[in-house]
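So, here come the structures, one by one.
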Structure 1
Amino acid sequence: MNPTPPPLDFATYQALQTLYADYALAVDSGQWDLWPTFFTTDCVYKLQPRENFERGFPLATLAFDSQAMLRDRVYGIKETLFHDPYYQRHVVGAPVVRKVEDEGRLHCEANYAVFRTKLDGPSTVFNVGRYFDIVAPTSGGWKFAQRLCIYDSEMIPNSIIYPI
């Protein structure tokens, strides 16, 4: 277990909670153009199986290393990818701050579960895992400098279209 990081003031922790909640709301409501705005310009976003993450293997299901790549994914979601439409709903645990860097960047971890509802069927568990995030203070508020979505199951649906 990591040593206890210094305590955060209430306003900072509230802003962190708001970032996590607003992120889930944006992707769950299909506001795809908002998704990249939650990240820094030089961000990292990966969706990776737990086994690869724990073994230090770089292979990821999705990997983007800039806000521009996230915007490209949004274009793909809206304009070029063909798939059965579905809704998704995130349930995200409270973020735990594991480390505070001198520059104020926060290393956080939170559990997540994503449920999927297809238009013609019941809701099902779609993806479950943990976020490993680095959150940075910016002139536009707190942003994800890194979001690693580490999913638990080695079996995933044959297509993941929307952000986790």
Structure 2
Amino acid sequence: MTKTNQLFVLDPGHTFAYFEYCHFGFSRQISRFDKLSGVIKLNLKSQNGSVNIEIDTRSVNTGSELFNSHIQGIEFLNTSEYPKATFVSDKVEFEGSKVTAVHGVLTIKDICEHVTLEVIHFEYGKHPITGKEHFGANAVAVIQRSDFNMGKYSPQISDEVVIKVAIEASKGE
């Protein structure tokens, strides 16, 4: 299928990072970041690859402008000083021709923590519209927001945050 690591470029219209946390025990709030960019290199035949994603933290979307600005404030993402978060892999795990996990470093507010994204869905093939080699994946990880100096209101607002990522990417030119 592939000879060397092929470069795949994220489809910005179908790639999002969601985050979910418990709000005072009443509900699980779900928000997302609307702007991600990056590249993924994969070689399904030799089972190796790399992931490099950048998140525009100013694109946080809670559904409320007031709450967006609250999360962008100094007590949480502090987007005026840290407008980007990154994830850079150090290992990609495969089972056959499917990616099953991506291990790497998540950097938020210049704080780096090792994170494992468990890939719960992975599909590879030709895109039905563009005809390009294409893949899609869904992954999940759990972090502690206090690890990134964002622990305000804990434990009423859970320290545990579930990150869910939906990615689609096409082979680059």
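Just so you know, all these numbers are worked out from the coordinates, no wet-lab data involved. Just so you know, these numbers come straight off a predicted model, no measurement behind them. Cβ atoms are built from the backbone, for glycine too; each structure is taken alone.
Comparing 1, 2, where is distance in nm of label points 7 Å out along Cα→Cβ at positions 133 and 149 highest? Walk me through the intermediate numbers first.
Working: 1: 1.3; 2: 4.1.
Of structures 1, 2, the maximum of distance in nm of label points 7 Å out along Cα→Cβ at positions 133 and 149 occurs in 2.
Just checking, which of 1, 2 has the largest value of mean count of other Cβ atoms within 10 Å over residues 21-28?
Numbers: 1: 16.2; 2: 11.6.
That would be structure 1.
One of 1, 2 was used to compute helix-only ellipticity at 222 nm (-39500 (n - 2.57) for each DSSP H run of 4 or more, over all residues; to 500), and the answer was -1000. Which one was it? Walk me through the numbers before you get to the answer.
On the way: 1: -6500; 2: -1000.
The structure behind it is 2.
Once FRET efficiency 1/(1 + (r/R0)^6) of positions 101 and 117 (r between Cβ atoms, R0 = 41 Å, to 0.05) is calculated for all of 1, 2, which comes out largest? Spell out each step's value before the answer.
Details: 1: 0.60; 2: 1.00.
Between 1, 2, the highest calculated value is found for 2.
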